[in-house]
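Nothing in this text is a laboratory measurement; each read-out follows from the coordinates by a stated rule. Source: prediction; values computed, not measured. Cβ atoms are built from the backbone, for glycine too; each structure is taken alone.
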Structure P
Amino acid sequence: MEISLDQKNAFVCGSTRGIGHAAAVQLAQLGARVILLARDEAALRRVREELPAGRGQRHDYICADFNDPEALREKAERFMAQNPPVHVLVNNTGGPPPGYASRAEPQAFLKAFSMHLLCNQVLAQALVPGMKAEGYGRIVNVISTSVKQPILDLGVSNTIRGAVASWSKTLSRELGSFGITVNNVLPGTTKTGRLQAIIEDRARKSGKTAPEIEAELLAEIPAGRFGNPEEIAAAIAFLASPAASYINGVSLAVDGGKIACL
């Protein structure tokens with residue numbers, strides 16, 4: 001099974017922490033040159049220096065804020081004009097704040113739509129021409145299990161994640177003939193800063209303690225534990241590899257069995 005990414009270039013969004021960071025590390029371990037994307041330049045520099053580079057990779061970064069899609073487009077296009085084609089794009093952006101959809105302001109939906117779907121589109125448009133020229137492309141979107149089963153108190157996130165999944169499926173059908181696959185990874189309850197924020201928010205709203213909320217979340221997972229970012233990253237890395245060339249347009253849950261639907 002060929003999972004090496006030697007001579008491949010990979011963009012990884014949100015790559016200074018959590019799932020994005022773990023994905024950047026695993027792609028680099030497989031031999032890819034990794035281009036990190038995030039808004040904290042100091043963190044980007046630190047992660048770039050920490051990435052494995054035993055195969056002679058020259059890792060790089062772009063400092064960009066996903067609150068500004070047009071600035072992101074400009075930076076991505078400028079980078080691509082000066083560098084070789086990118087073969088792998090990992091779209092990964094932190095989720096919107098918790099809250100019920102019925103109580104959310106319309107602006108909250110617009111902001112999330114811009115940060116997630118529009119920025120994904122901007123990066124795809126900047127990178128797909130190079131993927132076509134190379135005859136190899138992998139777009140992996142890190143979304144959420146809410147694509148299949150909405151999550152309580154994440155109304156805006158549930159809505160926008162569904163839009164990204166539909167965008168992804170549409171793109172997979174448009175690009176498949178060029179050797180480009182487009183797939184989604186749906187992390188379950190994973191030990192990240194976002195999970196801690198959700199636990200604290202639910203505890204505050206319910207009057208329960210954080211350990212009580214954590215126990216409730218664990219009770220929903222057949223595996224009996226939370227996921228690790230590295231486990232999500234392993235799925236991303238596989239979908240980015242040559243071994244996954246005939247997997248296209250899927251939404252892969254990595255959730256310890258939490259989702260109840262097929």
Structure Q
Amino acid sequence: MRRSLMSISLAAILALAAIVFSQENPKQIVQKSQDAMTVAGSESISTLTINDGKGNQRVRKFSSAQKADASKQVTKMVMRFLEPADVKGTGILTFDYDNKDDDMWLYMPALRKVRRIVSGEKTKSFMGSEFSNADITKPSMSDFTYAMLGSETLNDVACWKIEMTPASSAIGDACGYSKKIAWIGKEDYTTRKTEFFDLAGSLTKVMITDKITCLDEKHKKYQPVDITMQNKQNGRSSRFVIEKVVFNPNVKDAYFTTDYLEK
């Protein structure tokens with residue numbers, strides 16, 4: 001009997017230890033989420049639909065390419081707008097660094113030159129949409145502190161609910177938010193929903209991912225292909241839909257230069 005009790009006690013201790021050591025802290029989960037959605041390389045054609053909340057909408061089509069360089073801890077992305085005529089030729093180049101401020105450049109055909117987007121402009125609207133310039137780049141992990149708010153199921157997907165707060169007031173001012181709350185899928189680590197709170201602490205925007213595709217099955221890398229940003233304060237919304245995307249880890253490096261933006 002004593003041996004049975006010892007076996008049961010040992011089994012219980014091992015089970016508890018397995019649970020404890022298998023638990024991940026919220027920062028690790030967010031890091032894994034960023035990693036899961038960082039593809040070695042891809043090329044795509046997308047549309048950005050902007051709704052003004054009054055029944056009017058504008059549709060903008062663009063091509064894009066992205067490439068991750070793990071050795072330099074940077075993901076590069078270039079976008080070029082194809083239509084309509086008033087934005088055709090506009091180009092955007094971003095360097096998303098893992099541990100320092102991102103770089104972003106904008107090319108306007110009318111001005112015939114590339115302009116660097118400074119940190120103070122990261123809160124501005126991206127191409128007139130409800131996405132800001134900061135929203136289209138992944139933040140540095142050190143810019144935020146992380147807190148686990150629990151678990152919740154969204155559309156039959158079990159998610160962690162994690163709060164991210166800027167590590168300083170300067171970082172909050174730069175991104176335009178006092179905090180964000182993200183719902184991250186427990187199986188694939190992809191973000192299903194994010195709530196954004198303005199600097200006064202009020203809910204300002206909600207980003208919802210309606211569709212995700214696995215671009216790199218071998219390395220379990222995922223690409224959100226249908227994302228909507230809803231502005232809860234003005235009734236506007238914007239939707240990114242990737243119509244065609246191909247996995248291509250050998251995207252040309254020449255695409256990710258300011259010279260390419262001007263071509």
For Rg/Rh (Cα atoms, Kirkwood Rh), which of the structures P, Q scores highest? Q
The value 13.0, 39 for Rg and Dmax of the Cα atoms in Å, for residues 68-115 alone, derived from one of P, Q, belongs to structure Q
Structures P, Q, by distance in nm of label points 7 Å out along Cα→Cβ at positions 36 and 132: label with the highest value: P
Structures P, Q compared on FRET efficiency 1/(1 + (r/R0)^6) of positions 28 and 92 (r between Cβ atoms, R0 = 25 Å, to 0.05): the greatest is P
Looking at structures P, Q, which one was helix-only ellipticity at 222 nm (-39500 (n - 2.57) for each DSSP H run of 4 or more, over all residues; to 500) calculated from, given that it came out as -14000? P
